[in-house]
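Only the coordinates and a few stated rules stand behind these numbers; no lab work does. On a predicted model such as this, the values are computed, not experimentally measured, just so you know. Cβ atoms are built from the backbone, for glycine too; each structure is taken alone.
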Structure P
Amino acid sequence: MSYPKVEFKIVPLEKEIWAFNNFLNHRLDSFKFRFLESYPILHNKKLNLGAWLKEEWRKKRRKTKFTVTHYQKEWNKIQQKFMTNLSLAINTTWFKKPEKIEAYLSLCKVFPRNIEKMNFYVPYDWPTKKVFGIAAHEITHLLYFKKFGELFPNVPKEKYGGPHIEWILSEILAPVILNDKRFSKILPGPHYSYDCFYKNRIGKRTIQHYFEDKYNEYIYKKGKTFDDYLKWAYSFAKKHKKELDVVK
């Protein structure tokens, strides 16, 4: 099976500036808070963000170059099994272009992805297991939305981002997919979504557990395909849009 190769690299400065600006002006206060809490200097309205980031990266680049090499070496050990099993779990083939997915080591405290350009951000200095957990989550999103587009071709791609229900559903389902038994020896979990999905409920169960239980029912007990499950999940999400809109 062919699949795009994941390439870890230090984030280009212009992309880092974009990410910081994006989240410091984001509609979700929780995203802004993570940056301001971690970098109090960002409260300074007169701060030259580009100059500050350039200096921060000057101090960290040498160490991070070593980290990039380490992440890449370790990822290469599991890449084939992970990418193959993800394709099987989501029931679709990998896209042929581009031939690589870029994983940017970043100072960010929230880790965005770009579905069109096939890249995502990861922490520059976290333990390998946690970085790979984030990488797996974002890679899952990339293939998930390919599958979503195959099943629901009339849904505009603009809805693949927040605050749309299509984005909310993807954030719920990514860890559901990664907690599938086939990944237990590749990237042991459990894998998690946003805390709010474990605190808010639909009926007697939390949002996250509702979708997890249905996955186990559809895939393991009834032997249905991921297509069947996703069709159910999207229909259910649209019916319960108000209850699922809890990311603040």
Structure Q
Amino acid sequence: MSRLAFIIFLFIGTGLWADAIPEWLIPLREAVYEHQLGADEIKPLYEKAKASAHSHSSGTALDIALSRCEYLMGRALHFEERKQEAVVHYNEGMRLAEKALETSPSSHAWLMRAENLSQACSIGPWTFTAANGLNVEKFAKNALTFDSRNAAAQYLIAARWVFAPAPFHNHRKGIEMMKEILDNGDLGKDDYFNVYSAIGYGYLQQKKYDDARPWLEKSLEIYPTNKFAAELLAKK
């Protein structure tokens, strides 16, 4: 798998931003998207976020917060292709999301179930991906039944059409779905980045380089050091 193709998997599957996550979780998220720290350097932020989750939350809210911590730490490891370490975090993230769903189903709980599963499916093995891949969209749609403006859930559904390999993609459809999120979703900083970069990627696949450029530049205005968007912009 090429470096770019591998990075794409990480983005299938968060002031100006309508961030829905707790303030104490933001440093971990920022580190994962900024690509300035290695996974081992991010781990202390992950541990601190988990400790803060226990201090600020309880019950279902705690399970959801911890599930997001696992998801983000998994992403940091996944980016370095430490897949077996990453999948441990994704599995724990799924377990915590399932626990929350058993107690009190919600948009956030279904989202975390879907996001952790999406990343686990990108690791495989193939038998796991084949058996569970369609559940990503199913769980994202479940999230939307609780909150139709959940931008991250909308993104997971649209990403299928943007990032799927031939002949399963539909870049034009995916781009339009991504643009609709900007009008119909409540987006945080990471959501804007994900949508902008996905639109840019979709246009690149259509060889519409002039259309791709402004979207990729917009994504880099949010996370200037993000290697995914930078590599896409360099390929145009």
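A value of 14.9 was computed for mean count of other Cβ atoms within 10 Å over residues 66-73; which of P, Q is the source structure? Answer by label: P. Assuming 3.9 is distance in nm of label points 7 Å out along Cα→Cβ at positions 34 and 138 as calculated from a single structure, say which of P, Q it is. Of the structures listed, the value fits Q. To which of P, Q does the computed value 19.2 (Kirkwood radius over Cα pairs in Å) belong? Among P, Q, the structure yielding 19.2 for Kirkwood radius over Cα pairs in Å is P.
Given a value of 4, 18, 24, 23, 14, 10, 5, 2, 0 for P(r) over Cα pairs in 5 Å bins from 0, in percent, for residues 114-169 alone, point me to the structure among P, Q it was derived from. Matching structure: P. Which structure, out of P, Q, was volume of the Cα convex hull per residue in Å³, for residues 26-129 alone derived from, given a value of 86? It traces back to Q. In this comparison of P, Q, the computed figure -25500 for helix-only ellipticity at 222 nm (-39500 (n - 2.57) for each DSSP H run of 4 or more, over all residues; to 500) is attributed to Q. One of P, Q was used to compute FRET efficiency 1/(1 + (r/R0)^6) of positions 50 and 202 (r between Cβ atoms, R0 = 41 Å, to 0.05), and the result was 0.40. Which label is that? Source structure: P.
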